[in-house]
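Structures follow.
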Structure P
Amino acid sequence: MAVTRTQVAQPQTGDSPPELRILTNKRLQYLAMGIVAVVGVALRFAALDELGVNSDEAVYSGQAASLAGIERFLDDFSPFRAHPLLFQFTLSLLYRLVGFTDVGGRIVAACFGLLTVAATFAVGQRIFSKRIGLLGALAVAVMPYHVVVSRQALLEAAMTLFFTLTMYALVRYREIRTAGAAAFVGIASGLTFMSKEVGILVLVILAVVVLVEGGYRVSHLAIGLVAFIFTVSPHLVASGIGAVESEAGGAGWVQYLIWQLGRPPNHPGSFYLSNALHYFGLPLALLAIIGGVLLTRTARRNGSHNLLIAWVLVPLLFFQVWKVKGYHYIVEIAPAVAILAALVLDWLWTHRRLMFRRSSVVLGVVAFTAMIWISAVNGPLEQNYARVGDAGYSGIPGGKEAALWIRDNTPEGARLLGIGPSLGNIVRFYADADVDALSVSPNPVRTNPAYEAVSNPDYQLRWGLYDYIVYDVYSAQRTAHFANRLLDFIGRYGGELVYEDTSIRIGEDGEPFSAPIIRIYRLKPVGQGAGA
């Protein structure tokens, strides 16, 4: 299989059949780049505001608003939460320039996603050829996984961009071996970490490549490490401020670390495997697996091939072992998966047998058509309601509307009780109101330190210390115990239904149906409850 940069170099025009010369035409290459850009933009920006933000989006966008000095967010969203602030700081600049908008975070994430498409081209071209770079970039542009994640105000879009730039920086360093190139690797890896702490995995990948290959200058490794530390130094300062907040009653990074390590598993171990086809589509997934297997044949002779393999395996192994799993956690492998699939298509295309060249066209068309279709029915054209509500998949139907109703129809200072903290973040973001969460545990090991447990809710409800109860099906799916307990409170204390929103749900038989998703109940004054 042709895998090295020399082996897959563009063939000389005089020696190439017409089918191969087509892709060496610069005008057609620019046309292909234009198509990649247009498709990538369309899939990421179409119907971007169809749903209101989800819980994580509310937190990150709220942090950015606080950083931008927007007053109403300062009390609800501390800018010094556990995550580094690169994404939030970038979004705060947008807020300062054009003012606050609830879809601002999604716009910034989509831009990071588009830049990742360009970075994928750069890596594919640098390791192999311009053709592989183009095919890899097109795959990322239409890949369902990357499209879905980069349509949300999440940290992973920025992290994936800088993850990819770090890979490019290392490939570049391997070619020129200069101190400046080593510093570039350190800065890029630092920006990866500054996007999200789990970006530290990029250092593990770099360490694997260095140990496997050997021959790296110690002075250059030191330069790269110093550049990394310098780049992440703002996070160290922010962590110090967070520690001060913790001493003053807020939540510091140590508390967040304890919570992360103590959280119970939220999905079975087969989570990522069962989602693979939804992430990539079956044709691309198969092509990437074939590409990975074939690439191992030359990995020992080519450090860039080691890099691609480690790029996929290190995050996969880490998050497989990590007991908390999220839909969006492994998106940083998307560019590597795209390049591996492009490698197979390119090998078939450059084969001398006409049958192989034709099969590459068929496989390419099938793979890209499947990805475009899966991407389109997961946001841009319509929602996949079988997945709506999954963490990291999309916004929350009805969340924004319920929050705006609370803002416009409840008295100032009204107290609300809900099931979990997710809807509470959305209400804080849109309505500047608090919804206490019944499911928050008083045990600090099992509780996000940003949230406070409700002390004796039955007592507080009995004495009229809550005015409204908010029931949402998304939180109810995660914790049936507390959902049933909240329903019991509604009946016991005479909750009167004052707001209801319905949406499409998917039944156990796979058929869609319309059902209530969020209900708000007004509680009767003390002494007038149903159980009084």
Structure Q
Amino acid sequence: MDIQSGSTGRTRSVKSRLRSFLGLGSVAALVLGGVAFIGVLPASATAALSFTAPPASVAANAATTYTVAYTAAVSNDVITLSSTNCTLSPSGNLTYTTGGTSGNATFTNIVLSGASTGSCALTATDTPTGGTATATVTVTPSTANKLAFTTEPAGTSQAQTALPFTVKVEDQYGNLVSNSDTIVVTSACALGGQTSLAAAGGVASFTTTTINAVGNCYLTATDSTNSGSVSPTTSTLVAVSGGAPAKVAFTVAPPTSVTTTGTVITAFKVAVEDANSNVDTIGTGSTDLITLSSTCLAAPVSVTTVAGVATFSTVEFASTGTCVLTATDATRAILTASATSSVGEPQAALTVTSLTGYLDAPLTLVASGGSGTGAVTFSVANGTATGCVITGNTLKAAKAGTCIVTATKAAVSPYANGISAATTVTISSAPHAVKLAGTVRRSEKANVTVSGYNFYGRPTALSNVSGFSAIVTRDSGRSLSITITVKTSASKPGVKVLTLVFGNGTRTSVRYSLH
């Protein structure tokens, strides 16, 4: 069919309308003497498409390249990649515009995902010719790589109440890995119920786990089967409160022995707790009024709890003897608590009197003062020394310096405990002579031995005796061998002093008898 037109623009318009109306491949026009003769050419053949070696299987969400070969396609055809039973992404990579009569359409960084893994049908379609090609890819998860909470524990809970949550095993792309690994749950807060569970199909559903402490808690899930290759995960925050207030309890007991003189007691504490002994830090009992009463108190004492805990620091006792203190919640009717203290008169001052010791010799501790017949015991803390230890009443240290010693004299009626001030005891590594063995006579040469600690070198030996001379012949560190000569004209026999002077000027002395 030919159509004549006197205008080039009209020729183009007619060609376009004919092509659209007839659905044909192309329209050609010949212009002779201003007249356009237009003819419709046959439509192009359907493009032939085929996938080039697609992978048989891929890991879900793993980036993969797919290639589609096309033939008999003209320039600017569009090849589109689509799928069935899975989702393709990113969307910007799913079309390709052809550039010639044949070639390859390459789709890079394509990931397959969806509600489940399995067989995924990929389809490549050419527009406008309608040519297609299909390929089937099996989508599988990769190896186990990490854990994830698929159902988080509730954000708020009561202590010792079941807290359901679910943990799954995933590959690096977030796909479920179906295995039976053992999942262990831990927390900085005390836990109860299920804390270890074998996954079923990669999913561990915890139903009876409880948090038994009050406060802000997190749960951490760890794959104990493959702990070296599967990363743990941590839950969102769980704010745990106590149950309904059910009782009060002494969480820090009063001292077992106190005095009667307006005593300031080392702070003790009473808490409002639920039936499971959890302190009510944020619940209804967190600001209750706690009253402490007893027949031996000058008057009851009341303190308001802070975060569920009442702290008592000053209590005045009016009588001596065994005192039962009762703590009562004045805000609500719940169970009370009791504690016992022995109340007595104050003792006289107690003092630690052994103040110097030596590394190589245990120091026997001695205290003086106090009142009554109670036994004296000692406690110690490191000062500048290290390894300060008391066994019975013997003090030793691992390194020279100071140890801080406190003596306690037990309460025996009518007295309360007596406690000394913290006392500094110096543990020295300086030379220390203890005993001289041997007989020293005037006008005779005597070989004696001086025992002690921390000797070094061969010190000079002196004495408060005229005509005295001595030579140190041997030093073992713990004993010195000394040859002593005293002239006949020396002072009269009796107890004398031998002084050892070491190279750095340090001196130590020991007594001996001169015959």
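Readers should treat all values here as calculations from the given coordinates under stated rules, not as data from a laboratory. This one's a predicted model, so the numbers in the text were calculated from it and none came from an experiment. Cβ atoms are built from the backbone, for glycine too; each structure is taken alone.
For the read-out helix-only ellipticity at 222 nm (-39500 (n - 2.57) for each DSSP H run of 4 or more, over all residues; to 500), a value of -1000 was computed from one structure; give its label from P, Q.
Numbers: P: -19000; Q: -1000.
Label of the source structure: Q.
If relative contact order in percent (Cα under 8 Å, 6 or more apart) is calculated from each of P, Q, which structure is the one that comes out at 7?
Attributed to the structure labelled Q.
Which of P, Q yields -0.86, -1.36, -1.39 for log10 I(q)/I(0) by the Debye sum over Cα atoms at q = 0.18, 0.27, 0.28 Å⁻¹, for residues 83-154 alone, as computed? Walk me through the numbers before you get to the answer.
Numbers: P: -0.73, -1.07, -1.11; Q: -0.86, -1.36, -1.39.
Working through the options, I get structure Q.
Ranked by distance in nm of label points 7 Å out along Cα→Cβ at positions 107 and 507, which of P, Q sits at the highest value?
Largest one: structure Q.
Once Cα Rg over 2.2 N^0.38 Å, for residues 411-490 alone is calculated for every structure in P, Q, which label goes with the largest value?
Structure Q comes out on top.
Looking at structures P, Q, which one was Kirkwood radius over Cα pairs in Å calculated from, given that it came out as 24.9?
P
To test your reading of the models, identify which of P, Q gives 0.65 for FRET efficiency 1/(1 + (r/R0)^6) of positions 235 and 451 (r between Cβ atoms, R0 = 25 Å, to 0.05) when calculated.
Traced to structure P.
Given a value of 3.8 for distance in nm of label points 7 Å out along Cα→Cβ at positions 275 and 467, calculated from one of P, Q, which structure does it belong to?
Details: P: 3.8; Q: 9.7.
Answer for the origin of the read-out: P.
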